1. On FRET efficiency 1/(1 + (r/R0)^6) of positions 70 and 222 (r between Cβ atoms, R0 = 35 Å, to 0.05), which of the structures labelled 1, 2 is highest?
2. Going by distance in nm of label points 7 Å out along Cα→Cβ at positions 214 and 246, which of structures 1, 2 comes out largest?
3. Quick one: Cα extents along the principal axes in Å, for residues 158-197 alone came out at 31, 23, 11 when computed from one of 1, 2, so which one is it?
4. Looking at structures 1, 2, which one was relative contact order in percent (Cα under 8 Å, 6 or more apart) calculated from, given that it came out as 27?
5. Give the label, chosen from 1, 2, of the structure having the highest value of FRET efficiency 1/(1 + (r/R0)^6) of positions 102 and 230 (r between Cβ atoms, R0 = 35 Å, to 0.05).
6. For the read-out semi-axes √(5λ) of the Cα gyration tensor in Å, a value of 33, 20, 17 was computed from one structure; give its label from 1, 2.
Structure 1
Amino acid sequence: MKHSTTDCKPFGLLRKLALASCLLGASLSAHADLADIKSKGSMSVATEDDYAPFNFIVDGKPEGFHKELLEDLKAYAKEQGIEVKQEILPWTGLLASVSAGQYDMAFTGALVTDDRLRVFNFAPPFASAQHFYVKRAGDDSLGDIASLCGKTAGVQAGSALLARLPELKKMMAAEGCEIGDVIEYPSYPEAYADLANGRLDYVVNALISVNDLVKTRGDTFAKGIAVSGDGFAAWPVPKSSPELLEFLVGFMNQVRDNGRLAELQTKWFGEAFPSMPKEPISNVEQFHSLAGME
C-alpha cells in the first residue's frame, strides 16, 4: 500500500517493481558516507507526501510522523555541522533513487524485507509492521486463528504481507485446519471495498495501516489479531554508508531517550513501541531472528 486507509502502495506491485530497479542499479552506484556528507555540509533525504500517517498533505501543508520527526533530525544533524535537505518523491522511484546514490537515505515508512536487505541496511526500527487481520465491524464469527480457517482472505499483490502469509498457514496448521482462498488485489482500497460488501471475510495488512483504518472507518471495519511474527518499519540506508547508519543509530537513541519517539508514535500510530529493536538490521538472518521467523 501507500500505507494509508485509502492507498496502500508501500507493500504493492509498484513497490516491488521499484525494488527491482534498485537491485539492478545498486552495484553500479556510489554513495556518500558520513565523512563525505560532513565535507559538503549537507545530507539529502528522500521522503514521500502521500503515505498517511507517515507523510501526507492536509490543506496543502505537509503532515505526519516523518514531517514532525524531520525537524528533530535537522536539529540533531545541525549540531554536527550538517544541513538536512529534503526531497519529496513518489514511492515508485524513491528506493531506486537512494540505491543509485541520488539521495543519502530514505526517510519514510519502508518495511524491512529480505529483498531490501540485499541492497540496504536499516536504521533501528521506529514502528511495528506486524501483520493483523481486518474484519467487518460487528462480525463476531471471526476471532482467534481457528475462526479464520477456510475463510476468504484479501491481500495486496506483490506485497511484503503476501510473502509472509506462510506464517498464517503454519498457525492454522497448528489448529488442525487450512487457509481458504486468498485473493490478491492491486491496492488495498479495492480489498477493503470487497470486505465491506461481503466478498471477503478478512483482509491482512500491517499494524499501523490497520490502526489508521479503524481510526477513520471504525463504523465499517474492526481490528483482528496478529497473523504473523514481528515486522518492522525503518529507514533504508545504502550498505556502502555504514557511518551514516551509525549516525542514525545515535539519532534514534536520542529521540528514544528523550521521549520524543514515543510521543510521535502515540500521536500518529495510536500506540508506542517500546520493545522495538535498538540496533540496525543489516542481514536476512538477523531480521528473521528478530521477527521470530526461524
Structure 2
Amino acid sequence: MYYIQESDKPVLIAKIFNLIELVDDKIILPVCDKEKIDDKKGIILVKKVKKILEKTNCRTIILSKYLKKQENFVDLINMYKINVIDGRWLFLVLLDKILDYIIAKRKLEKKQINVSIMVKQNTCDYVVENIKKISKIYKSINIVTPNIEKFKKLEEEIFEENGVIITISNNKRKSLKRADIIINIDFSEEELNKYNIPDEAIIVNIDGNIEINKKRFNGLNINDYEISFEKFDEFDYEKDKLYWKKDLYEASIYKKQPYQYIERKINKDKVKIVELIGKRTFL
C-alpha cells in the first residue's frame, strides 16, 4: 500500500515536468497544499501513480487530507480504478461508537432515544452485529428498508436473544416520524429525500455526501468523521499530520476477520470518535 501526498516545497523543475518522488511507502506529488490540481496535471499525475502501482503490484492507496479535497483529482483516481481507503468501511463498523458520541455530546439518555437505521441489505456482519448490540440499549430501534422480508430473521433473533422488539417498516410518510437519530447505511440521496424526516433529527450518512432537501430541516446532517486511537508501534509524524486518522486505522485492519476479532482490536486500541462532520456543521 502507498500513501499519496503533496510535497512540502516542490522544486520548480519537478513542478514543470511533473516529477514524482518515491520515498519508502510514500508517493510524493510535485504540488503543494496551497494550489489546486487542474485536470491536465491531474491526469498526468494519476497515470504516473497508476504505473507505480502496477509495477509494484500494489492495489491500494491512502490519500492525504489535502488530496482528498481535490475533487477532480479524486474523480480521476476513481476513473482509473485505483482502490482508495477512505474510512467508510470503518465508519460502518463503529456504528455503536457513533451513537455513544452523539449521546455524550448532546447529553441525552439512551433509554429515551429512538434510533432509525436505514438499510437496504443485511448481508454485512457489521450491520447485523451492531443492530443486535444497540437494540439492547436504546428506547426503540426501527429498521427502515425496502426489503422487509430480508430482515425478518434478524427481528426474530433479537427477540429470542434479548426479548427486545424492533420495528421493520418502509412507509415513506411514517417510518421516520419518531426518529431522534437516523443512521443511513446505504440509501442514496434521492432515496433518503423521499422520506418525511423530522425537522430536528440527527442524520449520520455512512456513505457520506448526502444533502437533505427538506426546507424546514434544522437538524444535523453528518457525512464524515474523525477518530483517535493509541499510536502504532512505528509512529510516523508525517503520516499522523497529513492523513486522516480514520484512513490510517482502517488500513491497519484485516477486513475479512470475523466481526468479534475486529471489535476486540478496536477496543484494545481505544478507538474513539472525536468529531462528526457535516457540510456546514460539526459535532
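1. Top value of FRET efficiency 1/(1 + (r/R0)^6) of positions 70 and 222 (r between Cβ atoms, R0 = 35 Å, to 0.05) goes to structure 2.
2. 1
3. On the way: 1: 31, 23, 11; 2: 36, 19, 17.
Here the read-out was taken from 1.
4. 1
5. 2
6. Considering all the candidates, the number was obtained from 1.
Taken together, the values in this text are just the output of simple stated rules run on the coordinates, not laboratory data. Quick caveat, the model's predicted, so the values are computed rather than measured. Cβ atoms are built from the backbone, for glycine too; each structure is taken alone.
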